[in-house]
1. Given 4.7 as the derived value for distance in nm of label points 7 Å out along Cα→Cβ at positions 75 and 395, which of the supplied structures I, II does it correspond to?
2. One of I, II was used to calculate Cα extents along the principal axes in Å, for residues 123-306 alone, giving 62, 34, 30; which?
Structure I
């Protein structure tokens, strides 16, 4: 890559090290990267060939998980190295048993890139959705290592499509194949001369369908919903989301609420509890009997949300007042409508479901109240919206199979 790109990466790396002095998440990332090469010397079996799969964070991992598991199921002799950039992915999935090794990806500096690739010597590389690291891509291309981007989606606002984006467009030419979610992405890429593109869909649909098929009972949630009251599941909520959810819940005694904050720590849990005016309990410490008596079940651990949606009638998806909404497919697969804030523009499934009537967005308290009031008071409307949401998920299954067949047929 050119000097401007490499300078930017070097500054980013230096900034992360400084930030790590006072931020736990950054400290985990920087420390994890320092351990990567030592870990690889112990974990990588000399002479073995590895498929390298990279996910930026936990969300991208879940998107790529169907592909990882299909590779292991159909090609069990293949070894897989999984890398993360963010602690939100690595810390949760560092012991993921399906793969053969898991580590942090070093910063995209030329010397580090060469050392990393020398250590793993991958037979192919698969990046999930949003990963465009110029030095890694150029070095993989130079070494003739097949490199793929899966479940990708592109928008006109991205650097690739600006007059000054030549450097970024050059990254796209390093991929052996780009598997996009929709026709709009294919057309955008074609407009800048990138034609190594296949419309394959989004593997997240396959993932949520698999979760639903292998769901496990959560006794506290089952007892909590046994009364038959309409239950709202608020998933991956942030404080701005709770500014709408909690006051409404406090004044609507006919509703029950399962709330799973995006960040689970003592401060966040205490804040939620202080704002509740109705009976609540924390799921990890509540008995089944206690859960049956309260109005709000607070999810105080990670990894439960995707299974908890099955107990709800209506889902609120957090993140719409921050960087963007979280996974709406996890809820929609259970035939329930989804509601979220205004920042959903990066998510095709959100726009599609709003157009069909399976999802609703709002920008202020008046709009929020109108949407929830309508769905809560009209059970037929609630059911119709839920059926639309579930049907949309089922229509979009099969991306993993399409991508797998094309990559390994090559």
Structure II
């Protein structure tokens, strides 16, 4: 890459190292990068030819996961490397059993890139959705290593399509093929001369369907909230989201609720619990009491029947809990952007989310088909939920539209997998 790009990466690295002095998450990333080469040496050894998957964070990993697990199933002899840039991906999936090694991706400087590729020795590189690191892409191309991006999506305002975006357009030309989510992305890329594009769809639809089919039982469910006519779940919730839906829950005592906050610090959990004027417990407390009671057939003890709210305080449970709800609220829409809508929609329930969703194709699609509802204020949330919950027919119709949307978009994993691995 040119000197301007490399200078930008070095400044980014300096800023990250400064931020690590006060941010636990960034400190984990910097510390984790120092261990990358040792992990590659220990876990991959002298085996060349690994299939390298790179995801920026946890959400992108979930898009690549169907490909990884199918590859492991059908080609157990192939070593697989998974890298993350963000701690929110690495720290959750560092022990992911379907790959041979999980590492942090070092900063995109020429020297580190060469060292990383020398150590990993990939035979193929697969980037997921939004990862465009110039030095990695150019070095992969220079070495003749087939490189792909999957589940990618492009919008007119992105830097690739601006008059000063030449440097970024060169990155796109490093991919042997780009697998995009929709026809609009293909057309945008064609305008700038990138035509090695396949419209495959979004692998997240396959992933959430796999999750739905293999959900694990949570002790005491579905007994939780059975005396309440409705159950509400909020996934990946931030404080700004709770400002919107907590007043409605407090004024609707006939609604049981499950909340999965985006972060699980002790202070955060206690503050969240205190927002509600109803009996609320942490999932860990609920699970402990269910096991202690040791009742048959998933029954719950009488003293837990008054519990109206459960707060999730561990990773990996949310996707299984959506099935116990009548409606879902997905957080992030009052911040940087909404989280995984499809994870809830696959269960055939209406999906509600905040206003910052314009960058998310699935949000627009769910709004169009009636499976999704967008709100922008506390009052708008209240009026929308009152209307939704007052009619069982409307709620059922919205949920069925959400489930149909997921079903109609399955198959991206098959398209990409057959292209890359010939099966």
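1. Values: I: 3.3; II: 4.7.
Answer for the origin of the read-out: II.
2. The value was obtained from structure I.
Bear in mind that the values in this text are calculations on the coordinates, not laboratory data. Because the structure is predicted, anything quoted here is derived from the model rather than measured. Cβ atoms are built from the backbone, for glycine too; each structure is taken alone.
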